[in-house]
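**Student:** Pasting the structures in now, so scroll down.
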Structure 1
């Protein structure tokens, strides 16, 4: 393949992600094929594989961008006095509310959570975000506790959100979010139940003030 300029590669990759996001939202992740993505992007499948070797890699990249967007927005909207654990909890809350407020995105999340490579990648993204946050914390957080917090919390999140999506009784979203975030914070082994409850309650209040229309609009056009 003729060597491409970095700007050209970046533009093509962005276009693939934009097209893929639209296809995933419109017809679901499971019903979208690599062939459809390549055709809609105006390139051959062999050319597409230069950027993304598998459909799963595209989905992982999309959710990484969404999480990074939420992370950056929370950090930008926080002042220097905002407790680090509170902003960490807010990121988790906002991500879950973002899913719930966009049924098509919610469906993609649930379809992706059934794929082992996507689950592991999602967990690793969250682990790296948590590690990034932990550098600013006054607490001494062990790396193994970060992994337990994310992996166990993610497993519970997937199961609870699946039940909520399917309309099962006794699964309201606020209770689910409270349970997910509380579990993750407790598994870090740095604060007690009372402190966790206070942080989670405050995070949920702050998360409900967030501009979800802004996030959802950016998801549709993949303008991160």
Structure 2
């Protein structure tokens, strides 16, 4: 637990900034998301990934991925730290049995375990110093035999990001339609490097590019760890 508390303290400042950004972005998130993401292609990738049983989605945002997960799950829980995002997700999943949790991932403690933990475009927002403790929390959230499934931006996305140089962690600047500017962590992993890092943390991971700008991954706790 000591390591987890340290991780939470280190991540607190960045977490607060990121939550503020996504709260402010909620009203325009879907439009911008559609512009930046190749949803039809990535949805096909999702179909091939091992998602089943009791499913937890982290950083669900406005429910873009939640709606695709719903029919794959026996039960579905979706977590996000921005109430404004969750309001949109709840409307999108209206009439379903989806359970929503309003919580900061960096201080959240799982209250149950799941067969699948899924997150799309969240791993890149985890500061490097917090990566090990984040994956320790994922281990707590998994049932025996469960797996973590994720999608994210590849290193190639650096071409189109507005990076900020004078920061302790990889950071980008994001601009909203109201003219406001926000800083958020953006760690662009490469598939091979991330696979090795997760394996070193005690996971059996398989990460590969699905197109030039995105990768997908599946990770299970190693039997040796």
Structure 3
């Protein structure tokens, strides 16, 4: 039986003074605090490797904030970052807007709010899970190819794709209240595989003490 672990790392805080829903927009960089979060995640992975973990593969979303979050882990572990478009942020019709209650009251938006269970304003949850899980399985196989039995991979992605993938792994319904996602900035959601079956899901926040002062505007 082949064992492997995929650590889905959410990016750190983004410099976003206008509090836009930045989605897939380019050039949204980490803030100074976000860079500290990325360093904290890197040190967490280094600590795990020093304790015997076999992290052998790093993959990241192509978006700037994810690449910048991956960089410190790449540096401390001496591993190159592979870019995978399948773990990019979810599509969202409100991308580029400051999504306030007042904004959502505009009639032009109502047609996008009819089905929160899909959701009608963006990429369907199932489509997100399908593309992310395809990338997860490939990263698992690449990690094992390099590191052998028990190998681990780090996958840097975004809150919503990580959260719906976790819900899928835990056999929960995909639709949810966005305000109740347990996927903080620079958090690590770990999926443990035995062969092709996910047998455990773990969650940790190596930057927990930095979160209180962070701006947490989701990308989607």
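Rule-based calculations on the coordinates, nothing more; no lab input. Note that this is a predicted model, so its numbers are computed, not measured. Cβ atoms are built from the backbone, for glycine too; each structure is taken alone.
**Student:** To test your reading of the models, identify which of 1, 2, 3 gives 58, 41, 32 for Cα extents along the principal axes in Å when calculated.
**Tutor:** Structure of origin is 1.
**Student:** Okay, moving on. Once distance in nm of label points 7 Å out along Cα→Cβ at positions 133 and 165 is calculated for all of 1, 2, 3, which comes out largest?
**Tutor:** Answer by largest value of distance in nm of label points 7 Å out along Cα→Cβ at positions 133 and 165: 2.
**Student:** Suppose you compute relative contact order in percent (Cα under 8 Å, 6 or more apart) for every structure in 1, 2, 3: which one lands on 25?
**Tutor:** 1
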